[in-house]
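For reference, the structures are reproduced in the following blocks.
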Structure 1
Amino acid sequence: MGKGPASAATSLPGPVVRLRLLVADDSPTVVEEIVSLLEPTYHVLRTVQNGVALVESASELRPDVVVSDFAMPGLNGIDAGRKILEKGLCRAVILLTMYNDAQLIGAAVDAGIAGYVLKADAGEELIPAVQRVAGGERYFSHGIAGAQ
């Protein structure tokens, strides 16, 4: 009896659950571009435009991954990311920035930030970066390999 259609149906995997993201950037245009890039694959819970709102939203929503710009009002992306990670509010934080700077990368790593993606590389690298950091790995844009 265990080989009929009913037993085959019970062995099917459950629904695929998309990772839940929180996105922060002080530019509404950049936020739109990031969301349009991420939404087909991931679920963007909310977007915010400053570091204080980022920490508050992470506390409220408990996203899987936070994607944050560095230069924002209130708190920068590294300081906001550090607070979020210290409170255990998400699995990982990715800094999405235009700055290819060794000191900034070092500060991000020291804060526990798992991903560092250059905005110029986001179209190719942001989706795999989210997947990798959500799985506990680190991700750094190929364009900054020499800066590490």
Structure 2
Amino acid sequence: MVVSLSESVRFALTNPVSKKIIDDAVSFHGHLGPFLILGLKAGLFANEVLGKDCFKTRAIIETEITPPCSCFVDGVQFATGCTMGKGNIELRRGSSLTVLFMKDDDHLTLCLKEDILKNLKGVSSRKESEKTILNFLSKPIQELFNVRRRRY
């Protein structure tokens, strides 16, 4: 069954990411980059939709398994608390960037829009990267990802 997003969840789609969360995620990951920010936004959105529970939530990420695309994984880990050590996050090789969050019978899929992924691959300077990060931080999640929620 496909579930429509409630008003409170729609608000979360545009809710800004705090500077403290960004700073802490950068400390965790080691540097600031657009893929970290995308993973962070995806994970925070999953927390809003599914409710944060670092033990019950599971994440399956499909993307290129090398940087910079794999930096998305650290954003998801930081935001959700899903970790390799707990075994509740999995990385699969793929050409797109998709994450499936599962908690109980509730599934949330976020797939990065193709034009955004294509544009990211063309970012080559630090200045372009910073501009891209600011752009991502200002956009609601539905402008970055195709979002689907299902309950089974």
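One of 1, 2 was used to calculate helix-only ellipticity at 222 nm (-39500 (n - 2.57) for each DSSP H run of 4 or more, over all residues; to 500), giving -12000; which? Matching structure: 1.
Out of 1, 2, choose the structure whose coordinates give relative contact order in percent (Cα under 8 Å, 6 or more apart) equal to 19 when calculated. Answer for the origin of the read-out: 1.
For distance in nm of label points 7 Å out along Cα→Cβ at positions 56 and 136, the highest value in the series 1, 2 is held by structure 1. Looking across 1, 2, the calculation of Rg and Dmax of the Cα atoms in Å that yields 17.3, 65 traces back to 1.
With mean count of other Cβ atoms within 10 Å over residues 64-71 derived from the coordinates and found to be 15.8, which of 1, 2 does the value describe?
For mean count of other Cβ atoms within 10 Å over residues 64-71, the value 15.8 is produced by structure 2.
1, 2: which one has distance in nm of label points 7 Å out along Cα→Cβ at positions 40 and 96, as calculated, at 1.5? Label of the source structure: 1.
Starting from the value 25.0: which structure in 1, 2 was mean count of other Cβ atoms within 10 Å over residues 32-39 calculated from? Working through the options, I get structure 2.
The numbers here are math on the coordinates, done by the rules we state, and not lab data. These figures come from a predicted structure and were not determined experimentally. Cβ atoms are built from the backbone, for glycine too; each structure is taken alone.
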